Structure I
C-alpha cells in the first residue's frame, strides 16, 4: 500500500553550539527516509524550487519514493536554533503557492507552514502532524491519528486529553522526556531512550512515519506502534540514519492527569 506524504520539502539552517549547517529537511524528506527504510512505497506531494527537487531526488534515490512536487521560485527555508530549549524556529522564505489536492489510501499531512491550508484531502486513513497548522494558525485537519510536540505547543496532561477529543488518537512527544498517547479518553505515558543530542531535527518526522505506518497501514496496536516509533526516532538521533535503537520501552496509564498550565484555548 502506498503512503502519500503531503508537505513542502525545506532547506534548514541548523544552528547548534558546535556550529551552523545547511541541510535538506522537512517531513517530505525525513518521512520519506523512514518509510523507505521500512520498505514502504511512498509518494510526496508539495512545492519546492527545481534545484532542491533535484537534490531531494538524488538523496532519496533507491528508496522507492515517488516525487510529485510542483515547482516554485523558492523553497521553504527555516533557521533552527538549538542553542535554546525549546529550539527557536524562524521562517526565512516560502513559496507563494499552496497544495490544492491530496489523495491516496493512507495520507500523512505534515505541512511545515500553511502549504496545506484549504487543501482537499481524499483518503481512507489520515495521519497529521499539527506543527505547520500551529505555526500558521490555520484550522486543524480531520484525521485518524495526530502528532504534535512540546516544541509546538506546551500542554498539561489534562489539556492533552482535551485536545485529543477532536480525533481518534493523539500522540504528544516531549523529546528526551518521552511521549503521551491519548485515545478513547485515556492517557498513557511512554518513556524515551533518554538520549542527549544537540540537534533533534527530523526526529519527530521519523517518529510519525513509523507510528503511522505501523498503526494505520499494518494495523499494529497504537501503544506498541508508539514504542516502536520511539525506538526508530532514537536510532535516527543517535546515528542520523533510520535505524532501530533498542531500549526497554514501557507504556503506563496516567490515572490522574495533571491540570496546571495555560488553558488550551489561550495557548492556541
Structure II
C-alpha cells in the first residue's frame, strides 16, 4: 500500500502559486523539487502544508506513469485502476480539490504531462490548474485523477439500468469523450443514471454518430431544453428512452441550429 502526503488548504494555495511562479516543476514532472518548494514556502509562512493523515492507496498507480504518448487510448483501464486505489470513496470526498491535487502531484508524477502533452501550451499556469488542480464540474472532465475516478462512477451508476455492462459503457465513455464531456458539463443531466443509460444504449445500439461532433452538443442542448419544462427524475427508463429518441439530431443535420 502506498502512502502519500495530503495537502491542506495552505498547501493547496501554495500549489496554486507555484503553478504561476514555477510551472516547469509540474511540466517536467520534478515532483521531488516541487514538494521541497511547497515545504519551504510553508515553513517561511510558519504553516504546515499537509494534513495530519496521509492518503492511503489500495493499489499502486505506477502503470499510469509508464504510459507512452498514445497512453490516453487506455483510459478505461486506468480509470478502473484509480477506482481500485480509492475504493469506498464517496462522491462528497471526490469533490475535494486538495485531495486530487495531492494524488496528481505525489502519486501520478509524469502521467498528466504525457496524457495531454506539453506542446502548444500558451499559458502553462492555466494548463497546470486545469489538469493538476482543477475540481468541481470541470474537474470531472480535465483533472488528471478525478476524471478517471468519475468515469467509473458515472459508468457504474448507468450500468445498473443499461442493457450494456459496466465494462462496455466505460469503454464507450472513455474512448468517445465528445459525448461524455457534453454530459459531464451538464450536472443535472449527468447526475441522472437512468438518463445516462438511455443515451448510451441508444448511441451504442445503432446511433454511433452521437459520439462525433456536432451531434452530442445538439442532443444535450435538446435534452437541456426539455429538462427545463419537465423533471427527468420522475421518469423510468422506458420513458426517458423515448424522450432521448425524440431528441436525436437527424444524421447529416447535426450542425444546424
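Values in this text are rule-based calculations from the coordinates and carry no lab data. Keep in mind it's a predicted model, so treat the numbers as computed, not measured. Cβ atoms are built from the backbone, for glycine too; each structure is taken alone.
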Consider the structures I, II: one of them gives 18.4 for mean count of other Cβ atoms within 10 Å over residues 123-130 as calculated from the coordinates. Say which. II
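Comparing distance in nm of label points 7 Å out along Cα→Cβ at positions 179 and 203 across I, II, which is largest? Intermediate results must be reported in sequence, preceding the final value.
Values: I: 1.2; II: 0.4.
Top value of distance in nm of label points 7 Å out along Cα→Cβ at positions 179 and 203 goes to structure I.
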Could you figure out which one of I, II the value 3.3 for distance in nm of label points 7 Å out along Cα→Cβ at positions 83 and 171 was computed from? I
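Which structure, out of I, II, was Cα extents along the principal axes in Å, for residues 107-162 alone derived from, given a value of 33, 23, 14? It would help to have the intermediate numbers written out before the result.
Values: I: 33, 23, 14; II: 43, 20, 20.
Structure I accounts for this read-out.
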Of the structures labelled I, II, one was used to calculate log10 I(q)/I(0) by the Debye sum over Cα atoms at q = 0.09, 0.12 Å⁻¹, giving -0.36, -0.67. Name it. I
Among I, II, structure where helix-only ellipticity at 222 nm (-39500 (n - 2.57) for each DSSP H run of 4 or more, over all residues; to 500) as derived comes to -7000: I
